[in-house]
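Engineer: Each structure below appears as structure tokens.
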Structure P
Amino acid sequence: MNQDPVFEFSEYFDNTFLLELYQNDIDYALDIFEITLSHYPTVLAELQVSVLENNWEEAILFAHRLKSGIRGLGFTQQANKLGHLHKLITIENAKDTPVINKLCHEIQFSLLSAIPIVRNEMNRMRLYLGMH
């Protein structure tokens, strides 16, 4: 029986979630990674500015947009933090601005630090696709 091996995402990503999401369609996964990586640094900067300016309506929009993209990268922990940020702003009416600012900074640092990791994973996917 000749069957292509399943691509395994590296330890930085939620492998189980990504395998279920992409069903080993690595070409599609690579497209999503490329699109997300091309947008998320800008959306992250917009989120940071909106939080610093206490513009909660925009912060909610950017947090939601970012959460959707980050989840598609398999960054479950960061997506959960974005969900928590969204909750702090919407449900708790942005009462604790210092906590919101701190969480936003943690998210920003984590996601900006992950850019080289995402690029490396994209290279791994390209290699896999070139072999199959």
Structure Q
Amino acid sequence: MVKGIYVKLPTGIWVRIKGKISRTIVSRNKSKRSISYTLLGESIDKPPKTNNDPQAKYYISATRVTKYILRLLDETRTSKYIMIIKPITKEKYEVLIYGNSAEARKAHKIAEEMNILKQPPKKILEKLK
């Protein structure tokens, strides 16, 4: 079982995130430089199966998924867990973390710091009642 971050795109394609690449952008007057990051991944048929319950489950804003993954790559050890991120609605993605509970807490804390945590969709809240 290959650990890491797996993302389901809105088109239904699964991608395993392998890392990030950076590029330097130079402005026209060559006085300003900035660094832009792009995720590097490979398409897969489906994420790995896990037999246990997730260590963490929460929802994040769809507009911040890429920035969240970039930060996870910088601040957590993705080789210690399996993270599955999939769209639930146009505005929300579900995050499931299997594996190391310390890394799961760290990933959740990063989402809190970025202020991207969202409430579960109404359908899920109704099931919980």
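Engineer: Suppose you compute helix-only ellipticity at 222 nm (-39500 (n - 2.57) for each DSSP H run of 4 or more, over all residues; to 500) for every structure in P, Q: which one lands on -7500?
Structural biologist: Details: P: -25500; Q: -7500.
The value was obtained from structure Q.
Engineer: Out of P, Q, which has the highest value for distance in nm of label points 7 Å out along Cα→Cβ at positions 81 and 97?
Structural biologist: Numbers: P: 2.2; Q: 0.2.
Structure P gives the largest value of distance in nm of label points 7 Å out along Cα→Cβ at positions 81 and 97 among P, Q.
Engineer: Starting from the value 8.1: which structure in P, Q was mean projected area of the Cα convex hull in nm² calculated from?
Structural biologist: On the way: P: 8.1; Q: 9.6.
Answer for the origin of the read-out: P.
Engineer: Using FRET efficiency 1/(1 + (r/R0)^6) of positions 65 and 121 (r between Cβ atoms, R0 = 25 Å, to 0.05) as the calculated read-out, with 0.70 as its value, let me know the right label among P, Q.
Structural biologist: Values: P: 0.70; Q: 0.95.
It must be structure P, since only it matches.
Engineer: Please state which of the structures P, Q yields 2.7 when distance in nm of label points 7 Å out along Cα→Cβ at positions 9 and 57 is computed from it. Numbers along the way, then the final one.
Structural biologist: On the way: P: 3.4; Q: 2.7.
Considering all the candidates, the number was obtained from Q.
Engineer: Ranked by relative contact order in percent (Cα under 8 Å, 6 or more apart), which of P, Q sits at the highest value? Please list the in-between numbers first.
Structural biologist: Working: P: 30; Q: 27.
Going through P, Q one by one, relative contact order in percent (Cα under 8 Å, 6 or more apart) is largest in P.
Engineer: On to the next question. Out of P, Q, which one gives 2.0 for distance in nm of label points 7 Å out along Cα→Cβ at positions 33 and 113 as computed from the coordinates?
Structural biologist: Details: P: 2.0; Q: 2.6.
The value was obtained from structure P.
Each value in this text was obtained by applying a stated rule to the coordinates, not by laboratory testing. All values derive from a computational prediction rather than experimental measurement. Cβ atoms are built from the backbone, for glycine too; each structure is taken alone.
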